[in-house]
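Computed from the coordinates by the stated procedures, all read-outs in this text should not be read as laboratory data. Worth saying up front: this structure is predicted, and the values here are computed from it rather than measured. Cβ atoms are built from the backbone, for glycine too; each structure is taken alone.
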Structure 1
Amino acid sequence: MHLGDYVKIVDGFFEEKNINLFLKVCETFTYKSSGIVTPVSDNTIDKNVRNVEECQMSKVHKSPTNITWNNYFRYKITKAVHTVYSQGLKHFPLQEIISLAVLKYKEGGFYNTHTDHVATHPRNLSVIIFLNDDYEGGEVEIFSPDEENSKIIEPKKGRMIIWPSNFLYPHKAHVVEKGVRYALVSWLL
């Protein structure tokens, strides 16, 4: 079973100057630890599964800069999904972005194999946009449904990956070995 046409890698959709401007803004954001909270760990963050910091983007944020960039990326991601991703899909439903966040992976940061659709967070499509590529490690690996044909996607500034969030597409973020990896993540319903 191959990944097929349901994992799209899109380069050049975002202007480099906009990615560079946004990256400078990302470096000023306040991030909070965003591991996985599990009932087994008494609702404490389990950094053995995911070690990353997060800044939520929002339409109603105290920072006008956050709101402006939120609106820009919501527009561009929605446009990409409808012009790039859904081509050739006859029964593709209208998608709405339900969450948008900047992830900051410091050295040693990672996210073990997982899927993005779970009972508490139903999602149809996942999107990652690499905001920089001046670090080592941090690749995204997407596994085929039978886990025999995985694809390692190299970080490239402005590169966008779009794929189904369901159980057929487990994926992981490899450990950042040197530097800091910034990525914008989004999920659509």
Structure 2
Amino acid sequence: MRPLVFYRRADSVTLTIVAVTGDQPDLHRQMADLLVIGFAEHWPGSWDTPEAGLREVRDVLARGFALAAVDEQGRVLGWIGGLPEYDGNVWELHPLVVAPDRQRQGIGRMLVQAFEHAIRERGALTIMLGTDDVDGMTSLSGVDLYDDPQTHIRRIRNLKGHPYSFYEKLGFVIVGVVPDANGRGKPDITMAKRVDQPV
């Protein structure tokens, strides 16, 4: 595994961000398992089985790239994928997952920062992502967003720890919403960030 970034936490745990390649089956399996575990609570049905997770890992690697945060024992603690859009001017961040027992420890932030660096080197201008609200985590859920969507977006409230707040802290802004993307009253929140200029 080619290390991209080393990160030593205050508790002396060393994490390494690595570029994932197509010939790392153990890493792929761990990444697939993380999708199943990491999305089970708030996004049920995203990846119900390890096989579905593995298909997603392979799809991301076939169409784009992935980075993984790995500890000293080789355990994948989180990973992030990128898919090119608009001739590479835009990269979709999809997916981002961190092991539930390692969340709120800076791993997600580290992965997003490494992702930004990787796509900036590829000449990207923008990152975009979609973050669904399928179970009432924001004030955009359960309402008719066709009735003045801009006002609903401006007045968004995080009711149950939805990840859009995490992305806002990293400089992303809400640029739109897809009403009823996951069923009536269950929108997809579209976020983006400019990356052609280092912060």
ask   = Here helix-only ellipticity at 222 nm (-39500 (n - 2.57) for each DSSP H run of 4 or more, over all residues; to 500) was calculated and came to -5000; which of the structures 1, 2 was it taken from?
value = 1
message = For relative contact order in percent (Cα under 8 Å, 6 or more apart), which structure out of 1, 2 has the highest calculated value?
response = 1
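Of structures 1, 2, which gives 15.9, 46 when Rg and Dmax of the Cα atoms in Å is computed from the coordinates? Write out the running numbers ahead of the final one.
Working: 1: 15.9, 46; 2: 16.8, 52.
The value was obtained from structure 1.
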ask   = A value of 2.2 was computed for distance in nm of label points 7 Å out along Cα→Cβ at positions 57 and 121; which of 1, 2 is the source structure?
value = 2
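To test your reading of the models, identify which of 1, 2 gives 2.6 for distance in nm of label points 7 Å out along Cα→Cβ at positions 65 and 169 when calculated. Spell out each step's value before the answer.
Numbers: 1: 3.2; 2: 2.6.
So the calculation was done on 2.
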ask   = Given structures 1, 2, which gives the highest value for distance in nm of label points 7 Å out along Cα→Cβ at positions 105 and 177?
value = 2
query = Thinking of 1, 2, which structure, once distance in nm of label points 7 Å out along Cα→Cβ at positions 113 and 129 is computed, gives back 1.5?
reply = 2
key: Label whose coordinates, when mean count of other Cβ atoms within 10 Å over residues 49-56 is calculated, return 19.1 (choices 1, 2)   = 1
